[in-house]
Structure I
Amino acid sequence: MNHLLLSMISALALLATSALAADKKPDDPYAPPEKSGLPQVSVKLDLSRTALVVIDPQIDFLSPNGTAWGLVGKSVEHNKTVPNLVKLFKAAKDAGIMVAISPHYYYPPDLKWPFGGKLEHAMHGIHMFERKTPYSKLKSGSGADWMPEFKEFIEDGKTTITSPHKIYSPIVNDLNLHLRKNKIEQIILAGMSANLCVESHMRYLVEQGFEIVVVKDATAAAQLPDGDGYLAALINFRFISSGVWTTDEAVRRIGGSS
């Protein structure tokens, strides 16, 4: 009798454990660690010296019609990158802070480079961000054009649009000059793609003495058999920047709420 009772109790315990396991959501690979091993840095925005910098807010990266959608689309949709960027643009414009765009363009001479990294070859192979000449008008709706959702913010006559970066970092464009001329010291960083241009901009701007916060759900990255670019970027955002915020947190901070 006791043996039968113990068997029934064991069976019920096993069923309960199985039910709990079934209800438990799989671990989110992008969630921050429960206990960070890094120092916690407090960032207090001074809006008079803060800029929102958005990298590559262009169709080829962010639209299902873009040439890179097959590489980054799942990540863009998972993070809700496009609506989150709209929220950031609106918050920045409402607060009157500087907004700068660091775009990506390739012209015919760029496509004749005799060597390059694997992602460079990939971008050229799918004709990302191609334009006919530096002085021709940007073709509306082309892969190099802004996402339609962003045009009211970018084309308002107040947004700074820098010269293009060519590979990943802003070392070859005039972003740093524009930021310094506007006496900017703090940067809220967003855009595409997380482990390439966003991370390279972060690294360069940190080295230039800026205080950087990255908005983690206002970016995305390629997910390939070779690795998850978004996960790789998140790790380095945590290690290098002064803060990694959600869009909602960034909007609240820009709006003046601590």
Structure II
Amino acid sequence: MKRTAIVTGVNKSSIGRGISEVLAQKDFKVLMLSRSPEKLTAVEKEMLAAGFDVEAWPLDITDRKSVSSTISGIIAKYGSIEVLVNNAGLMPFPSALQETDDKLWDDLVNVNLTGTFNVTKAVLPHMLSKKYGRIINISSVSARKTVGHFVAYAAAKGALHAFTAALANETTGQGVTVNCVLPGFTETDEMHRIWGTLAKNSGITEDELLKPFWAQIPIGRWIQPREIGNTVAFLASDEAQVVTGQIIKVDGGYDNHE
């Protein structure tokens, strides 16, 4: 019988989709969660046509009541949840701290941190009762190799590292592992939207804007969403049963300090 994996934050061209595709190839039934029903359904249709075993479950992870009812519905339908990938996140345009809107700060914390808390809290009791589970939180290398004008984003994503380590200590020896993956510069529609806008505002092309960044990254290119998915798939496997509480960078060597 297939194991069930939940992946939050799945969009058309996103890390969540890359993770979902790889997990589906590893013979998981992948339940994709996102707050936009129309966009999520479109992704589901494309992936089903490509032969991936996925299912769309629209959900706003900041709505605790909806999270609770959705997770209960998944357990009722499939009987188990073996893997939870907390991938949903919000990335803003860069701005100095004093120019950061209060609502943007609240939104970043609510989606990037509190949403992870909400979904994990709903899933964890089930995993502990089964004495098996894999929880993988998706942060960002920006929370480790921080740069200016991303204070709110780095703070919200960085909090996931402490969340991961503390929860791993709680679940050690109970069959549930908890790890955190930090993607580097990953090619998604959202990243192109942000960098493309910044380039346009500067009167240059996106390639020209990114050229200095590629010089700082040994791999010298975009990371692809499925490359993040490969690391997540290992952490979701039985082979990773002794790996827990780890913060794992998948960034092409961008942040090579410890």
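Suppose Rg and Dmax of the Cα atoms in Å, for residues 189-236 alone works out to 10.6, 36; of I, II, which structure was it derived from? Here the read-out was taken from I. Taking 15.2 as the value of Kirkwood radius over Cα pairs in Å, for residues 69-156 alone derived from one of the structures shown (I, II), identify that structure. It traces back to I. Supply the structure label, taken from I, II, corresponding to distance in nm of label points 7 Å out along Cα→Cβ at positions 85 and 149 with the calculated value 0.9. Structure I accounts for this read-out.
Looking at mean count of other Cβ atoms within 10 Å over residues 61-68, point out which structure of I, II has the largest value.
I
When FRET efficiency 1/(1 + (r/R0)^6) of positions 133 and 205 (r between Cβ atoms, R0 = 30 Å, to 0.05) is computed across structures I, II, the figure 0.10 traces back to II. When P(r) over Cα pairs in 10 Å bins from 0, in percent is computed across structures I, II, the figure 7, 31, 38, 19, 5, 0 traces back to II. If Cα Rg over 2.2 N^0.38 Å, for residues 53-116 alone is computed to be 1.42, which of I, II is the source? This value belongs to structure II. Determine which structure produced the value -15000 for helix-only ellipticity at 222 nm (-39500 (n - 2.57) for each DSSP H run of 4 or more, over all residues; to 500), calculated from the coordinates; the candidates are I, II. Value -15000 for helix-only ellipticity at 222 nm (-39500 (n - 2.57) for each DSSP H run of 4 or more, over all residues; to 500) corresponds to II out of I, II. Identify the structure, out of I, II, from whose coordinates relative contact order in percent (Cα under 8 Å, 6 or more apart) was calculated to give 21. This value belongs to structure II.
Every number here is computed from the coordinates shown, using simple stated rules; none is lab data. Keep in mind that this is a model prediction, so the values were computed, not measured. Cβ atoms are built from the backbone, for glycine too; each structure is taken alone.
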